[in-house]
Structure I
Amino acid sequence: MVAKLNHDMSKRNKNKKHKTQIIEKSNNNLIFGIIILLTFILYGNTIPNDYALDDIYSVTGNQYTKSGFQGIGNILSKNYFAGFYGDMDISLSGGRYRPLSLITFACEYEFFGENPHISHFINVLLFAFTGILIFVLLSKILINFKSKKWYFSIAFLTCLLFILHPIHTEVVANIKGRDEILSMLGSLLTLWFLLKYVGNKKNKYLIWSFICFFLALLSKENAITFVVIIPLTIYFFRKKSLKNNLAIFIPIALATIFFIIIRQLVVGGISHESPSELMDNPFLEASFFEKYATIFYTLGLYLKLLFFPNPLTWDYYPYHIPLINPTNLRAIIPLIIYLSIGIYAILTFKKKNIISYGILFFLISLSIVSNLVISIGAFMAERFVYVASFGFCFIIAYLLNEKLPKIFKNYETYKIVLVSFMAIVIILFSYKTISRNKVWKDDFTLYTTDVKTSKNSAKSNNIAGQHFAYKANKTMNQADKKLYFEKSINHLRKAIEIHPKYMDALFYLGNVYYDYNKNLDSTFYYYLRILEISPKEEQVFTNANRILNSVEDIDYRINIYQKLYSINPKRYDINYSLGQVFGEKKNDLDSAIFFMKNALEINPQEAAPYKFLGTAYYLKNDFKKAETYFIRAIELSPDDERIKNYLAYAYQKLGKMEKAKEILKTKQE
């Protein structure tokens, strides 16, 4: 009878466990559906959007991505920006090696061509998968934290807050942001497989974790922070010590070493040289103390945006973020906050305090983009806090699940408060996310909208000015054209006011003045300012020559050419143009000869200066020198019949009639 009773109890337990598993599976399917549906409700309006911001580097302007499958080899073997810049030398601190997202873009290009809507859809889908993985992971590690309702669980609340948070709009709405999504996905999957390994010691999970972590690193180097986060998670949420789970270090260590070796071979080591352009080195004009005060100011802004994500912008370049003095409260308060939470995390570390874990996750993942460890070439960006925001969402979810019931001890009261709070968060965050996605419609919408927020940023004003100029050049309506040009000029002048040596803005402002109303004085004023900074700026000389060739005022042309000559006297084109204009327009043969000889010293293989000098000496009745230059011109340009005529005339003047006849005969034949 006892045996039968035990058998019946065992059977009931099995049935109960099986029934629980069915319920959990059913709940999970419902939760996964909610996560996917919510993600597409929030980000579905990004799918009709065009390319924007950095998509030009990764998709529309990337020759390797646009080569489809054939470009994958180059993507794997070259710097991230090589497909856009080609062989140009680009000074980016440390280089970039992030081939995985580019490979996905190449695959999309192979199947769908240049189709931003497919790419946006995939970004939204991958973000939904990230939400699902967050829920599954937290459900696995938080087995000791039970909730009466699954929708009040820490796992679901964390996932919900992460999916809802508007600070993620830059990552999801910008196609290029896929590198962030893939990096986090790969890192979380690595953690998932290592947790599976800790549970049953099957080596296949070590192999899968190696693959996932290597792919995470290939997506973005920031995944390196999970070398610390993964052991930290296992320490906090598994009973066995790390000493009993040393094998978990093998796949992440091997993947990291393998990645570093490949990265070193492709892009080289991390450069310690600081860029000399403010837009690439925002701390260029900062003192040591200003630099670190400003860093803590930006760290404070991250916290502010996590709690209150408004306003959002793509641009935190100088000087939307101002340089802060160490005595400024905007630096002191964040420093105190970060020191406080850091000390709290350390003091409660051994107790495996859940808030301590969330703080450490946040601080570790944020550290690599904080400018405290390495210079990232920008003050801050919303995408930089993408991974770290998980720690923030986790802490808030824990407080709502574990601490709020201790304040409102009556369960019904607690439920009303929690539901009300989450309803407010859902409404506000959803509104902000959906409305923010519309700003990412295309470059013009993004740049001309966010410049209103980042009004003190040189970069934002510069790019907004450029896009107003593009719009002006495309529109046929004269009133709109005038309006766009004037807005362009205002923004470009603002950019230069903020950053007087901003060559990109100086160049575009010169162009805009010419395109708008052929204002030559303003055009060349800004061109010459560029050349004062960089006397060999090729594009300025190219544009100056193109414009001056159409200027009818000869004295004006000579004046500008002489200014260009004084800045860079070793340019062939400037010397040739001066020689030409002095000779043909002013009949000043001595000046013409001087500059043409300069041109020949710079480039002796060009036929045109020899031809010109031959003509000049012919007009000066120095037929012997004319003969010498015409002969050399024919050697370099044997098919030029006009030079042959000139040489024949010179021979005639020199009494060399036979040679003149020979030249003319050859010409006739």
Structure II
Amino acid sequence: MRKVISGGLLVALLVSGCGGGGGSSPAPAPAPSPTPPPQKSLTLATQPLGGVPPSAFTTQPVIYVQSNGVTDAGDDTTIVTASIEQGTGPVGATLTGGTTATAVDGVATFSNLGVSHIGPGYRVLFRATGFTEARSNTFSILQLNQVIPPSSPPASQVNFDVMSTQDVKPISRFIYGMNGWDPSVRPANLTLSRSGGNRMTAYNWETNASNAGADYFNQNDNFLGGGTTPNGAVGPGLEAARNAGAGMIVTVPLVGYVAADKNGGDNMGSGDVARSGANYLQTRFHQSPARKGSAFSLTPDTTDAFVYQDEYVNFLDKTYPDAFASSSAPLMLSLDNEPDLWQSTHARLRGDGNPDTQDGETATYAEMVQRTVDYADAAKDVNPDALIFGPVNYGWQGMTRFQDAADANNRDFLEFYLAQMAAAESPNGHRLVDVLDVHWYPEAQGGGVRITEENNTAAVVAARKQAPRSLWDPTYTETSWITQCCSGGPIRLLPRLQEKITANYPGTRLAITEYNYGGANHISGAIAQADVLGIFGREALFAATLWRLTGNNDFIYGGFEMFRNYDGANGSFGDTSIRATNSDITNASVYASFNTGDPGRLVIVCINKADTAQTAGIAVTHTVQFNTVQVYELSGTNPVPQRKTDLPITLTNAFQYSMPANSISTLVLLP
């Protein structure tokens, strides 16, 4: 008898013999039935794969090779293999490290075993030829802790170091947006649309009439379309976005009046509402209060000279049930559009009744706070899940002095606004403004020309490619009137705004719902667009929507697609930003990501701002070893991303990539 230890129990291995007796018998005994061979099985001794281990299991699996339930202590040849049982764990998950083990005295001990993906619901299956299978308990991986140090990449002109365990933060899905996005055309796979602009300040949701303001002779007309169906000018775009899985920002007018008719005029200014007489506010507009004060209707009264904004929010809420509470395709509300410019964009609504002038009264700090409280509180009373965007400033002077409002008194407007919104939360019983919303059309110049102009001279192109640095870089000072008079050096817009939020109303999110860097049909526009999207994700912006300034935006669309559709099949940058350092921020940019639960696919976007090709040495510190790089490029020869030849990774998570001159490259790293 031989004794072995199995799973902490003393087990006896019984060896039975057989023999025969002599003598005769009146009749031979019946032949005994054949003895079945001992059952051979694998047993996972202590179930160490239950619970929530890290990627390299704290207690490595121990498998007992058993015959008839007893460990065969003489077995030193059986090979046991481990794999993730089909149908468990995240899609694409695999085991890493030592996935085979040879039994020694009937015991197979695995070492350095790990899992490639974060996620729930794993079960590991163990197999050996001639043995029944063994399974682990179901377990989850919440964090991958074991990193693989990369090799040193070949000497290169630029070095990018990617580290997946540092600066890990979610990327908001709503940074990939556009005003008036049409999902049926380029760019595909965006995540947010916005119904905004000057036309929405006096938009009558009951009839779809609007006032052009300074954009076109201050006339009321049917420019927005929509017929006579309530919300007809906004509804189709909203529905298209939701059907595409995207969110939508809808504007709630704040100024107090909306257009009452669609009478229009000629191209000589005859349609200016001020030409209707001194009482044009009563004859050509309807009052637009925050609250109705009586029962809502989905078929509003168009004859009562009032258009109620809480009734509009109710119409949206009832027409699109659960839209305000959606996490992936929400309906969100913007409080008007650029109120710091009402005095010029909508002078007729700000007291200028002279059709030959365009200079109304500037709103004050106090007025903006009161209007925000009134309209936001009314909207939240309809549906508290509605996310409210405000104050929708037009630019730098609006953010800092509300365009020299009469009560500015050298106070920073956004600091004042945020503090007042914080103070208003308690008496109103809920947060009123969820998202601090500004617009940003860069004032940066090259050769005396603003980069937003459709000008692609060398000086403008050079300035345009550098301009995104003003969103974050504390070492970069652009050439603009802002840096010459007001910012005190580098603009670093996103950190600057976040500091105001932290100091005055913590928890407020940040959005830029209009922006444009020019170069719409030039590779410099694509480079700026891609750079901006990378910055938005890395700096944790909540939402962003491009405003198009011209008809042909092919290269800007290409910049979007390098993050959202680089392969023509909605291939996308990840949802989690990770650290990516860059040895030359003047001539290059780099952004890196993976998807939550799928660290086996890492996406890097590299931007070469130089006029010549540059080699990039890329080293990746990660928990997965990569073997292949899928390459997609956008350069000045084609505004659509192009698939290039895959690159093998022959070093440990390190390789060299040659970036074409003035280009964007999306690199997808795979095991």
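Here mean count of other Cβ atoms within 10 Å over residues 210-217 was calculated and came to 21.0; which of the structures I, II was it taken from? It traces back to II.
11 is what came out when relative contact order in percent (Cα under 8 Å, 6 or more apart) was calculated for one structure; which of I, II is it?
Details: I: 11; II: 14.
Derived from the structure labelled I.
From I, II, which structure was helix-only ellipticity at 222 nm (-39500 (n - 2.57) for each DSSP H run of 4 or more, over all residues; to 500) = -22000 calculated on? Answer by label: I. Computing FRET efficiency 1/(1 + (r/R0)^6) of positions 418 and 602 (r between Cβ atoms, R0 = 30 Å, to 0.05) across structures I, II gives 0.00 for structure I.
Every read-out reported here was derived from the displayed coordinates using simple, explicitly stated rules and does not represent laboratory data. Quantities reported herein were computed from a predicted structural model and do not represent experimental measurements. Cβ atoms are built from the backbone, for glycine too; each structure is taken alone.
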